[in-house]
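So, here come the structures, one by one.
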Structure 1
Amino acid sequence: MAIAVGEKIPDVQLRTMTPEGPKAVSSLEALGQGKVVLFAVPGAFTPTCSDHHLPGFVVRADDITAKGVDTIACVAVNDPFVMGAWGRDQKVGDHVVMLADGNGEFTRAMGLELDGTGFGLGLRSQRYAAILEDGVVRSLFLENGPGLEVSSAESVLAAL
């Protein structure tokens with residue numbers, strides 16, 4: 001069952017890339033303090049994710065933080081090396097925290113997994129965005145099909 005508005009996000013281990021290499025971080029440590037915009041993508045370097053979803057949040061980062069958001073974070077069921085490389089490729093800098101959910105534990109705990117085995121992708125995350133306050137889901141923007149509409153940076157910005 002998918003996480004719902006008013007529920008606290010699960011506390012599981014994610015990884016982020018640092019200059020020293022991959023670093024383990026709990027989801028509550030990364031996402032559980034202050035006002036956070038979290039968005040999830042089915043996969044790094046995939047067309048919609050690379051052409052629209054992540055770039056939208058990079059371009060709109062200043063507008064989003066101006067609305068009182070402390071952290072913008074992207075999570076995907078990819079390893080930290082891929083997420084680090086994708087962040088460099090997309091020039092996210094300090095605008096977006098790139099979080100790797102390599103084993104899909106966070107995605108499963110959120111109840112937002114996507115079975116991509118028919119496309120050769122395995123278990124992935126559904127495309128969504130959420131506004132969190134101190135780790136509690138205040139808004140959830142879940143895409144009902146392929147494409148990018150309700151979870152775009154523009155949609156989240158309008159909801160803030």
Structure 2
Amino acid sequence: MSEQPLDEVRVELCEPARLHALRLRVLRPGQPLSSVDHEHDYWPDTFHVGAFAPDGTAVACATFYPEPSPAGRPGWRLRAMATAPEVRGKGFGGRVLRFGVDEIRGRGGDLLWCNARSSAVWFYERLGFRAVSDEFEIAPIGPHYVMERELS
């Protein structure tokens with residue numbers, strides 16, 4: 001993708017299949033397509049947010065669905081957050097996440113949580129999340145923290 005100003009990238013709700021190529025490239029390189037097509041993608045309350053370049057290519061994505069936090073609090077879970085390496089640092093991931101937060105608030109949610117890769121903790125902290133666990137390993141992906149953000 002060539003350099004695109006932020007205002008030329010559309011952020012919108014979408015079907016999960018539009019995000020599979022980006023998920024595979026960023027989150028599960030070298031794994032089969034089935035590794036990025038999840039059962040929770042099709043649950044009734046799940047929604048997907050994508051940032052799309054003018055040519056329709058997904059440059060950032062995230063999936064959200066209701067699931068209690070590991071501490072048992074009612075909340076929404078963030079999964080499959082990814083940004084294409086060539087556009088990292090340009091704000092697309094933040095726009096996708098803020099769009100999802102607004103959607104969750106509109107659906108009455110007040111807590112968002114995720115298992116954040118340790119290498120991305122700084123990103124989530126910048127967007128209002130805080131770590132609520134010690135570091136733990138998710139094989140074969142690597143080290144993570146549970147992070148939460150209050151939405152009220």
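Each value in this text was obtained by applying a stated rule to the coordinates, not by laboratory testing. As the structure is a computational prediction, the values presented were derived from the model and not from experiment. Cβ atoms are built from the backbone, for glycine too; each structure is taken alone.
Can you spot which of 1, 2 the value 32 was calculated from, given it is relative contact order in percent (Cα under 8 Å, 6 or more apart)? Don't skip to the end; give the middle numbers.
On the way: 1: 32; 2: 18.
That value comes from structure 1.
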- Note on the structure: Working back from 1.9 (distance in nm of label points 7 Å out along Cα→Cβ at positions 103 and 135, computed), options 1, 2, answer is structure 1
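So if we calculate Cα Rg over 2.2 N^0.38 Å, for residues 63-126 alone for every structure here (1, 2), which label has the highest result? Could the numbers behind the result be given before it?
Numbers: 1: 1.25; 2: 1.14.
Once Cα Rg over 2.2 N^0.38 Å, for residues 63-126 alone is tallied for 1, 2, the winner is 1.
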